[in-house]
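Read-outs: derived from the displayed coordinates by stated rules, not from any lab. Everything numeric in this text was worked out from a predicted model, so none of it was measured. Cβ atoms are built from the backbone, for glycine too; each structure is taken alone.
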Structure P
Amino acid sequence: MKIAEPNTVFAAAPERRQPEHRPRFALLNLGFRPFYLCGAAFGAVALTVWLLVLSGVPVFGGYLLRADPIGWHAHEMVFGFAAAIVAGFLLTAVRAWTGRDTAKGATLAALALLWLSGRVLVWSGPALPAAIVDSAFLPVAACLLLRVLVKAGNQRNYFIAAVLLAFGALNAAFHSFSIDARPDLAMRVVYASAGIVVLLISVIGGRVIPMFTANAIPGFVTRRWRFVEAAIAPLTLAAFFADAFALDAAIVAPLALLACGVHLARMIGWRSYAVRGRPILAILHLAYAWLPLGFALLALSALGWTRVPHSLAMHAFAVGAIGGAIIAMITRTARGHTGRPLVADKRDIACYALVMAAGALRVLGPLAAPSWHSTWIFAAGIGWVLAFALYVAAYAAPLFRAREDGKPG
């Protein structure tokens, strides 16, 4: 629209453009919207239930919760909470990588309903329908993503679908072992599955964290070593799977130490120690820092250090690395894809602090004072619940509303 020049006295008033109509309800516009919201809410609810179980409060539940409460907790935090966030992130990322729509509208609603049905059935049973429905979610999500990647010819990211299919296969294996009353093997599957999530954090973090850092801090230079980047994925998976298969400590410990070393070297190259003053960026580096710590603890546990039980190493990955990476990305990408500035507000910073505090309390607390073990667990659990409940309260409205800038998504 051409605006009249100031000295054109008799120019007609410019025609007013009517605002473009956009539907107000946008929850099903893009994958991050329902899965971030539902995943975060479930993360808070599931941990609340677990704290009640630990407190001895009778909690109604069938199938897994009744037969194996620890297995239920581990399964739901990995295949319920983390899987939802991973699916939401990848549905959004693949759209950005290819420029093509991923699941939206009715398709996205059906996928979200499939995930939710899995949560209800794993809670209530019966076992076989729970296993079938819950095990279907990740393969279906993988197929939806692969369809878009193939149409776009985006071969570089085909591995994403393969990783999700492997993740889904592990979920099916978990249910199979649980139905066969083998909770020990089911828990081994959870350890391997945590490795899949850590692998995704390693690969995607390796792409975006240096880029976000360089974009946010003018003149900031990061360094990458080719041998480190080449070794990250295989060593990460090798350490997790060696541990999951209960291989000898002479194998697990060296692999874990090597994984610790390459992740630490990567952070040195990123100059993570110099990142400060920008919470939305710093939380990415802080979450990633839990990876070398987790692998160091895993090595010590494999070597038989009594002060470092295996569960401590797993919670370094689960609470610190996975929880930290999730809260970092679901705030950052939710802000970016709802047209809001990429600056953490007070609620975001509180979420970051609560998740990092939960990790420190759950992992470092028992190391410092093992006799207070239960206290550390409950304090960490409360911090986690508050963090994700606060996220839901802060982001529910923006996730339901259309973008303010009118862009799709």
Structure Q
Amino acid sequence: MDNAGIGAAVEAWFEQNQDSVVQWRRHLHSHPELSNEEVETTEYLVGILEDHGLHPVRFPGTGLYVDLGPAEGKRLAFRADIDALRVPEQTGLPFASANPGVSHSCGHDVHTTVALGLACALSTIDLDYPVRIIFQPAEEVMGGGALDVVKWGGLEDVAAIYAVHAEPHIRVGEVGVRAGAITSASDVIRIEIQGPGGHTSRPQLTADVVYAMGALITQLPALLSRRVDPRTGTVLVFGHVQSGDAANAIPKVGLLEGTLRTADITTWREIEDLLTDLIDLVVAPTGCTYHLDYIRGVPPVLNDDAATALAIRAARAIDPHSVVSAPQSSGGEDFSWYLEHVPGAMMRLGAWSGQGDPQDLHQGNLNVDERAIGVGVKLFGSIVEHYFRVAAE
């Protein structure tokens, strides 16, 4: 097919099949599965793709990819994440989660449906260029399933990759874009403080673990703010503090756990050494000792400038007024691992109906406006058209 007609063909397919596509989303929404447990989800996707004459390739465990167009050549890829969260759903929807305590409050059911719709639409087109659509497991776990997809060869022969993320703070019909960092790195730190223990009436005879913990809680974030460029958006926040059993006993052990986030890739790669130095400085005067577990998460999603510009052109081809500026999120996203290997971009897919207060991701009351699905399918179809138009020039 002529590249100039791909976007229109995808849009026409969606308009004819919209009811079926929405039902796919509702099935996925009502059958959420946790990371690396997406067995039924994988089977459901395989069934629909095969019904449309496609030949999906399963990853080891869960997840899959499907190729369209010629077998040879550098591919344009799209990624959807298929896992859900351990968050009880509170929407009251007739198609609410049937899996107690688990829900698609992350919006991944929408991402998956958009990618599935694109695959089925493209299956009706005689493509001159190769496309790969990746249905990735386990985005919601530390490190992310993207690392496994890369290890399994999911990026072989891929030249560029795109994705969307549902955004309930942007109106449906709008597409949020941002060149450079659109998310932040997100790591977990775990600091265990040790001391000999003792009586609170004689703190001078021991090392006060609780005092050392308090010093770390207040001083460590402040010291980081003076040692790291504030423009990097680096922030340390403790979310779990635990120590002691009695009001008159100084405990032997205390535990601090928190997250360290940064929007700057260079800072992310160097921050562990700096953090260790600062902990040394704070803990040493207390006489306590400590052990640090620094658990690497994901780097920031760094949208490629050219890929972002192409996404903007593709979105405006659908609706000249659709593009809005997306703020940088302090959340983490493992799509970043793909961008360590190939250029690409993630866009924010508007999911707010415009009525009532915007909701938030990872909350049990998240209710995505289903009109966002059509916007996403058409956006991806337009990206295919614009990408291969450039490739043909």
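Between structures P, Q, the greatest calculated value of Rg/Rh (Cα atoms, Kirkwood Rh) is seen in Q.
Here relative contact order in percent (Cα under 8 Å, 6 or more apart) was derived from just one of the structures P, Q, and that gives 25; the source is Q.
Computing mean count of other Cβ atoms within 10 Å over residues 319-326 across structures P, Q gives 14.6 for structure Q.
Taking 11.0 as the value of mean count of other Cβ atoms within 10 Å over residues 55-62 derived from one of the structures shown (P, Q), identify that structure. The structure behind it is P.
In terms of mean count of other Cβ atoms within 10 Å over residues 39-46, the structure with the greatest value among P, Q is P.
A value of -11500 was derived for helix-only ellipticity at 222 nm (-39500 (n - 2.57) for each DSSP H run of 4 or more, over all residues; to 500); which structure in P, Q was it taken from? Label of the source structure: Q.
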